[in-house]
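Structures are listed in the sections that come next.
Throughout, read-outs are computed from the coordinates displayed, never taken from laboratory work. Remember, predicted model here, so these are calculated numbers, not experimental data. Cβ atoms are built from the backbone, for glycine too; each structure is taken alone.
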Structure 1
Amino acid sequence: MNETTYEQSIDAKLPMKEIKKNRSEALAMRLEAGASALAAFANNLSETEWHTRLPKDGRKIGAVVHHVASVYPVEIHLASLLASGQPISGVTWEAIHTMNSDHAKENDGASKSDTLALLAENSATAAAAIRALTDDELDRAAPVSLNSDAPLTCQFFIEDHAVRHSYHHLARIRAALAR
């Protein structure tokens, strides 16, 4: 059994001392790794699996993968607000749920090939935007309405949203398909 840790797999691509020097590169690599894992898994789904609805969620797996791909620009835009010291306001869980519901209706029949292309394009664009951030920008904090106006750093917001998003949904998809 392979017991390679995430840190070891990242370490193979970039020495740890370089990761510590360049946090934005490390964050971008984590985002790319998550998007790649989601894409690889989704690419191997049958048409039946692609159209399977997730328990409790109700969305088709294909629509959820499309959701991850389509939300990267929003997540990066919000992170850029924090990077510039501006608060994120007016973003609520109710608004997120409405956005997700509308997206699911509009993309219920999303094709696998178009979705995977969008995932590749938007994750690459998001990773490039993250790589452009300085340590000072990653350290900037401002109130975030989605989190009860708690002052969050740009880095935390990126980790909790853009980076985590693909891992979160991949885990739910795997659980639904019992793989």
Structure 2
Amino acid sequence: MMTSSDVPTIETARLRLRPLHEDDIPGWARLIYADPDVVRYLPGPNVTSLERTERLYRHFTDLWPRHGFGGWAVTDRDSGDFLGQAGLNHIADLKETEIDYALAKHAWGRGLATEAASAVARFAFESAGLTRLIGFVIPENVASRRVLERIGFAYECDMHYWGVDLARYGMSPEQLDAATESR
């Protein structure tokens, strides 16, 4: 059984994806869930930013022992500054695993979401043994759609889920490899 101390750290050229810690919650709530520009693209419950972050923290950390994957804190590799979260989310009623990422506004526009999402997808296929991932995007979130497409996801359909209209994407390990080779 995997515990929180077993959560791997992943390093990329500019990022460190490390286990989430309870002391991340206040900054995480402020940078992600209290920023209206960020949350407009994140479906979720209508609760305070702190309550939403606490729920997500528990959810992500509870996934690790049950599924061997969950969420990470995304931090700047050099400074250690918290930039947001990325991870994998098991969606039981769909019997699918979703890639998830949300970065603070000051981290946008530099390819960091693509870098984090690519690392998470690689972990999903190479370490967690998954054979397929899905991604959901609010259709108007063109930047997030580009992130998914850059790392190999293909648009599948529009659907209504979590009370909102979403674009659904899917990816196999081969699609990730092909996208990595073309970059």
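Looking at structures 1, 2, which one was Rg and Dmax of the Cα atoms in Å, for residues 23-62 alone calculated from, given that it came out as 13.5, 40? Before the final figure, lay out each step's value.
Working: 1: 13.5, 40; 2: 9.5, 28.
Source structure: 1.
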Quiz item: Here relative contact order in percent (Cα under 8 Å, 6 or more apart) has been calculated and equals 18, so which of 1, 2 was it run on?
Solution: 2
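Which structure, out of 1, 2, was helix-only ellipticity at 222 nm (-39500 (n - 2.57) for each DSSP H run of 4 or more, over all residues; to 500) derived from, given a value of -10000? Numbers along the way, then the final one.
Numbers: 1: -21000; 2: -10000.
Answer by label: 2.
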Quiz item: If volume of the Cα convex hull per residue in Å³ comes out at 122 when worked out from the coordinates, which of 1, 2 was used?
Solution: 1
Quiz prompt | Structure responsible for 28, 48, 22, 2, with P(r) over Cα pairs in 10 Å bins from 0, in percent, for residues 95-134 alone calculated and labels 1, 2 on offer | solution = 2
Practice problem: Tell me which of 1, 2 gives 18.5 when you compute mean count of other Cβ atoms within 10 Å over residues 127-134. | Solution: 1
